[in-house]
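What follows are several structures.
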Structure 1
Amino acid sequence: MNNAVEKSGDRRFSTAIALFRIVAVTAVVALHFAMNSAKWCSDAAGLAFFNSVLKGMCFWAVPVFVIMSGYCLLGRDFNIGEFYLKRCRRVLVPTLVWSAFYFLLRSFTRSGLSLGVAVSDILTGYPYYHLWFMYMLIGLYLAAPLCRWFLRSQGRYIWWWLAVFWLVVGCAGPALWEMPVMKLLGLKSIPYLGLFVAGGALKELGTRRPLWVAGSLLGAVYLLVAGPVMSWLSREYGVDGVPYFYYTGLFTSAGSLAVFAGGMHWLEFSRCPEVWKKRLNLVSGLAFGVYLVHPVMLLAAEKLMTRFAAGGLVYAGLLAAVVAASWGFALAASRIPFLGRWLV
């Protein structure tokens, strides 16, 4: 996402980061579509299988945004005051604005939204189901200067030791991180520190051949296996009770790191004309807006699902419409001064 993931200071990777942001945010939209349509698809066996496969294949996108944040932020020096001021203006304020918007939306689409519920949801970073990521990211940004100082003072090899430690912490599982106290602002960022620091470690390592070769192979295996694994777990445990498949779990964390390490090599186009780089960065700059507005498009799609029987053509049409409408609205809104400042 745009404000969530800063542009890399290394121009060699600007094209790769831009492409990753475009592909990853589109995968997030597809992931949420698959989650929201799971029960609708359950009456059609073949479609239910495809939906769970799509969900599994898109699961890497959320952790990759955390990895990209660490890659872009922890790999460079910055002034702490300017860093926090910029994050406040470009992330915190838009998050609060869109939280207010989705609270308003909930008041029209759901019953029982009271002041107490709103305060509780703000404290747990859950005004709407997708905004948890923004609140979690704010916690990572608060920790970023300390992480940067510690990693620079302890030497380059401490990067991976710290990343492995926090990845293990993150793998503790939903039983720990879903406890009420761990959902409070700041604490919900803890399990994602491993992915965040690992992103910085990948930046330190650079484009070493063994790294991108291993990442390419393991990433390809992960993408091929993730869908069938998710489908099998959905059949065994139900669409709402899939275990082992969570963003900070070992399987997803390792797979996402591999996808990112391999993708950073294959998506690098050093000979790309400057004019195309600028256009690419403009499109990738809409990723933040796409992420923020796509639940509105999903809500409209859910209403349409009630009018149609589950079927492949309807499914494909609704998915394509949600993706296109999310990008289209983000593009249109970015050209409106008042809206654009909260989207790009």
Structure 2
Amino acid sequence: MKTIYLNDADGRKSPLIDRQPALSGNELAFHLKTHLAPHFHVDPTDLYFEQNFSSHLAQVIIWFRKVHPECHDIWVDSHEIRWVETMLASGQLPLDEMTYPNYAPPYQKTFPPSRVHRFDPVEFCKAPERFLSQSPQIVVMSHVSRITGQLFPIGKIHEFLQQYSCDSVLVVDAAQVVGAQYETFDQHVEAYIAVSSKFIGGEPHLGIACFSSEFQHRYMANQASPEIETSHYAKELFSALQSLQTPAFQDDYPSRIRTLKQWVEQEFSTISGIEVITAENQVPHILTLYVGTREQTREMVTQLRKRFGIIVFHNLDYSLVEPEIPCVRVSISARASKNDLECLGNALRELVDV
């Protein structure tokens, strides 16, 4: 049975590279940065690799606290991954919960612990004074919600943040954006961090970050850059580079994704027992389907995988807050085809008829 992978928003994949790439780690890193730069709208030399998103975030905290040792507050948006609060409060990476590279061994990274506060991005925009103070602080938020697929207004949030303290830092989790649409890094955002899996399509897992020129000048000057030992990550670098070199990324893939989303929303709206849920400002590359209770949602994901080889996921269990509406979450990546989505539609029809 052929596997159809429509779970890029999660991004976990089994290791399939069974030999060492011919190019060295440094050569692979150079070529990968060259291919990634247009997706971030930056120069290749402004991209940095780490073992994952959290390692980059830890490094940002280290730099920030060297300049502001008295500032202990971090705000985290409620759509972020569940263990991020524990990680930030403890000052250690949660080795037993995080996604790591498939081949290189994981390593611990310690950083100053913080007082962690949770916020809802929509409520933040309505009343930022409820959340912010005049003291410098770090705000960590998703560019796109892993729960609803909603695109959050990071520019507006950054503007509010700077009004209260120009020394504050906005760290954007771009894992659900880069590789799925063109408009990504805003030079006013201090840190923009994606990963090489998910919509880029590589095997897990490398963190990819870029930083504003202001942040680099204020916090990174005379500091060691957060670069990995590339020889340890050759397979991960090769996997991401290989994905970006496929025909899927050679045309206007965001337009193709938008077209697929429009078609699939129309097509799936005719399936009895399935409701297409469209959140405000939902991105084209994430489709959310209501199929019933939380238990029914989990079971639908299981049956799609077991009976049809279709890998999707749900929006439950992994975020700081549980969703109001449990949904099957379908990722429409640059590699997804109309045939893949037709197969999903047929499988859904068969399962809801049971």
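For the read-out semi-axes √(5λ) of the Cα gyration tensor in Å, a value of 33, 25, 18 was computed from one structure; give its label from 1, 2. Structure 2 accounts for this read-out. Out of 1, 2, choose the structure whose coordinates give relative contact order in percent (Cα under 8 Å, 6 or more apart) equal to 24 when calculated. Clearly, the read-out refers to 2.
To which of 1, 2 does the computed value -10000 (helix-only ellipticity at 222 nm (-39500 (n - 2.57) for each DSSP H run of 4 or more, over all residues; to 500)) belong? This figure was derived from 2. Looking at distance in nm of label points 7 Å out along Cα→Cβ at positions 188 and 292 for structures 1, 2, the greatest value goes to 2. Computing distance in nm of label points 7 Å out along Cα→Cβ at positions 180 and 324 across structures 1, 2 gives 4.7 for structure 1. Looking at structures 1, 2, which one was semi-axes √(5λ) of the Cα gyration tensor in Å, for residues 60-107 alone calculated from, given that it came out as 26, 18, 4? Traced to structure 1. Tell me which structure, out of 1, 2, gives -0.87, -1.04, -1.08 once log10 I(q)/I(0) by the Debye sum over Cα atoms at q = 0.15, 0.21, 0.23 Å⁻¹, for residues 44-131 alone is calculated. The read-out comes from structure 1.
Every number in this text was worked out from the coordinates using simple rules, so none of it is lab data. Just so you know, these numbers come straight off a predicted model, no measurement behind them. Cβ atoms are built from the backbone, for glycine too; each structure is taken alone.
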